[in-house]
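Down below are the structures I want you to see.
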Structure I
Amino acid sequence: MKIRPISFVAPVGTPAGVEVLSLDELRSRVSGEQLAIPQRPEFHHLLTLTGGTLRHTVDFASYTLEPGSWLWIRPGQVNQWGDLTRAEGTLILFQQSFLTPATVTTARIDDPHASVLHHAPPSDAAALHLATEHLTAEFHAFGHLPLDVHATALRHLLSVLVLRLAHLTAPADAPTTEPDPTYLRFRDAVEQDFTRTRRVQDYARTLGYSTRTLSRATLTAAGIGAKELIDRRVVLEAKRLLAHSDQSSARIADRLGFASATHFSKYFHQRTGQTPIAFREAIRGRAAP
């Protein structure tokens, strides 16, 4: 079974680019078996609960969602839904292009390293709840305003929500200093070039640092070495491709810059303890009814 990337499709008669629905509506529309299949949507998901709990997997890490917390799944991330029968809440789907460029930049919408799970402290929870209620009410008030006016109102209301969510008050014990610019430059370079090279030396040369400087900055900021950061990004992309497609190991190896499927399989096994095929079978097996 091939699991295709999921494109955004707006409900008939509504503005393209955004949809707001309850988890009850989601359950009536899609079966639990379908939701349990690994998916790689090409649009954003914002999910919050008003009751119950939900276990949700994003990029092969499991998260527990409870009332007051938010899950933000970005395009390209692989996600699997848990048991929805014990959860009530709101799901907001949107394309990045629906928002203004200013909102995209300020809310860091396209940050591939942004947190998935957000816990709203009391000082922010009420404002987020109100923003969600306003957005939901406007989405379901289709026909009360001209379509272009309705779309503009939705865009503004969604902007309020994502801006608040992206700038939640940090916990008191959170670090107050920004990450080292050296680390940030390295992390961004890895995101751009991890399919081209897995050598720390290549990044050091491109960025104008020594390998020791990169390793020290990465260890301080992320708690891992520079080579480990590269390897984790490569393995994550490999897992994404294995989970959501039926591409062969040879094809995935080529996409990730490996000389052969054998080299890729050995690399993957050394870092995960599984062969690529075993990982695919395991992830698909967990999704089977």
Structure II
Amino acid sequence: MRKLAIGTVVSGALALSALAVPAAQAATPDLVFADVTVNNGKAIVVGTTNEVVVPVTYTLTRPSDVTIDYKTSAAGVMLYRGGLADGDNMIEDDASPECTTTATTDTTVTQSCSDTLTVDPSFSLFEAADATTWKVGGYYGRMDSDLDDSDEHISVEYGFAAWGDKGTAKLQRYAKLTANASPEPVKKGKTITVTGWLTRANWATGGYSGYVSQKATLQFRAKGSDTYSTVKTVTSSTAGALKTTVTASKDGYYRYVFAGTATTAAAKATGDYIDVQ
């Protein structure tokens, strides 16, 4: 299990810009994050190689005297697993959201913001436990610096605050499914064997592993038809192997369909054509 202290990434990002820009900011302000929606409410499905860019929207209310410039200060949202102070894993937004002011008072400014989170499986995901429901939080980070060394003195000061339990987002493993019907061609009334493999992303190894003891539906679509119909249900065995037999009746396509689980996304195999003579 990988323990993370939140704020590390934000502080590091701010440091790159703040080292070149002297700044002065008040103590960490109180921000209010509300109406957070991640990936339009849908599960985030991640494989082993491709980055997944996830849209995020939220409402941010800040004190009217606080400026967030995304150079020496930043605010945004994050996903975290485990506790807020000492989480098991954390994914932060891509910074610099697009925000539009929707309301103001004498003391506050409310903005409607849109942003993205990039989930890189090689950088952000490490173990099977990452396939779960994550919590959503909001954060604020700042960096004050005095880099004028003419008086033989410099200073850098960090500030960070986070607000947890602002929503949830489900993260799932990407699944792959294959189907192969044989022999081909086959005489009508003879036996067809349909094999396949059900595998899913394994973030610990960076590859795909068989998903065992899972039910997959065998479906058939007759030549000239656009509709698949269910034939039977098959359970995956060692290494995610699928295998069953059917009687050849007409030309068409066989495929396996996996409905998905809480941790693994649904998948459909490409239909495999069988020529019945």
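What follows draws every value from the coordinates through simple rules; no lab data is involved. Everything numeric here is computed off the predicted structure, so don't read it as measured data. Cβ atoms are built from the backbone, for glycine too; each structure is taken alone.
When distance in nm of label points 7 Å out along Cα→Cβ at positions 83 and 227 is calculated for each of the structures I, II, the largest result comes from II. Across the set I, II, distance in nm of label points 7 Å out along Cα→Cβ at positions 107 and 155 reaches its highest value in structure II.
The value -1.04 for log10 I(q)/I(0) by the Debye sum over Cα atoms at q = 0.15 Å⁻¹ was derived from one model only; which of I, II is it? Traced to structure II.
For which of I, II does helix-only ellipticity at 222 nm (-39500 (n - 2.57) for each DSSP H run of 4 or more, over all residues; to 500), calculated from the coordinates, equal -14500? Source structure: I.
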